[in-house]
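Heads up, there are several structures right after this.
Only the coordinates and a few stated rules stand behind these numbers; no lab work does. From a predicted model like this one, the values you see are computed outputs, not experimental measurements. Cβ atoms are built from the backbone, for glycine too; each structure is taken alone.
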Structure I
Amino acid sequence: MTTIFTHALVGATLVRCLPPTWREKRLYALAAIGAMLPDLDTITFRLGIPYASPFGHRGASHSLVFALIAGLVLATGFYGRDGWHRWLGASAILAAAVATHPLLDACTNGGLGVALFWPFSTERFFFSIHPIAVSPIGHRFFSASGLHTLSSELVWVALPCLALWLILASYPHSTRKE
């Protein structure tokens, strides 16, 4: 898996790409949280659920269906009173933020892949290229392997996100709310 820090950065970057009228602190925060949400499934290790189970790590919570449902739930909790168009837009943005999680994990070099199409299929997928080093889980994160993961994420994810933020900041219309 990719680290939660990188998932949060990608979720926030997605919001940064939106028109200025959509960018607000709560949407940045919800997108960052939503992008980390699928990794709550690591609790399944403690519950004795096998990794390869549909409800194990990188299973159902890493599916596009889960991303859609999570986006709807997050938006309902924070945008339900803002009108249906605002709720619908926030739902789509937050679902996309959650969906970035399994897409990034499918670019890693370890694990069993992600169950992108659960519940329609339990097959797990990787992309054909996987330049991101898989993150060790738990205390093993604080090791040479964890440092290797962070360095690969820096090159393949964090620096491109930073570049995108800088490019967007260079356009005057991208920083002010209309």
Structure II
Amino acid sequence: MGDVRLLHIAKPVIHFDTQQLHELLVDMRDTMQSLNGAGLAAPQIGVGLRVVIFGVQHNPRYPDAEGVPETVLINPVITPLGEGMEEDWEGCLSVPGLRGLVPRHAHIRYQGVDEYGDPVDRTVSEFHARVVQHECDHLDGILYPMRISDMSKFGYTEELFPGKEILEE
């Protein structure tokens, strides 16, 4: 947090199935996996392109979360489905050591393409929807603290959750 590259709007990807794009995805996967992340956006590693990856199976940071399929999502469009919002705790690899209670749309449809330019179109809810919204926010220069409505629900994990071991983002 504080790096100006995280505040810019990322540019659309126009060429697919290129060596450069595949190398970016390898770097993103390696970064996400080394930190037990649920997702990562290209701007988080200094690349201003509209590329996110996400996926959760058995992640120690999210032991109770339902599975989210490993996904490459490029040039995403998110459409909220209904007015329902849910608040839950979020952290971020770009904002280490902190957590906040963030409102998100409960149900969304997301569309985009994968690294080959093939369409991706899913309707999701709950944790899956939260992960997608969080990662796609990075493409628009939005970090989760900007979405917190009650700043008393934002702080250091050891202060918010005393006595609980919460893995670093």
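Brief remarks on what is shown
- Of the structures I, II, the one that 55 was derived from, the read-out being percent of Cα pairs over 20 Å apart: I
- Source structure of the calculated read-out (distance in nm of label points 7 Å out along Cα→Cβ at positions 57 and 137, 0.3) within I, II: I.
- Label whose coordinates, when mean count of other Cβ atoms within 10 Å over residues 41-48 is calculated, return 19.5 (choices I, II): II
- For helix-only ellipticity at 222 nm (-39500 (n - 2.57) for each DSSP H run of 4 or more, over all residues; to 500) computed as -6000, the structure of I, II it came from: II
- Comparison across structures I, II (criterion: mean count of other Cβ atoms within 10 Å over residues 9-16) gives the highest value for I.
- Which of I, II yields 13.6 [Kirkwood radius over Cα pairs in Å, for residues 25-120 alone, calculated]: I
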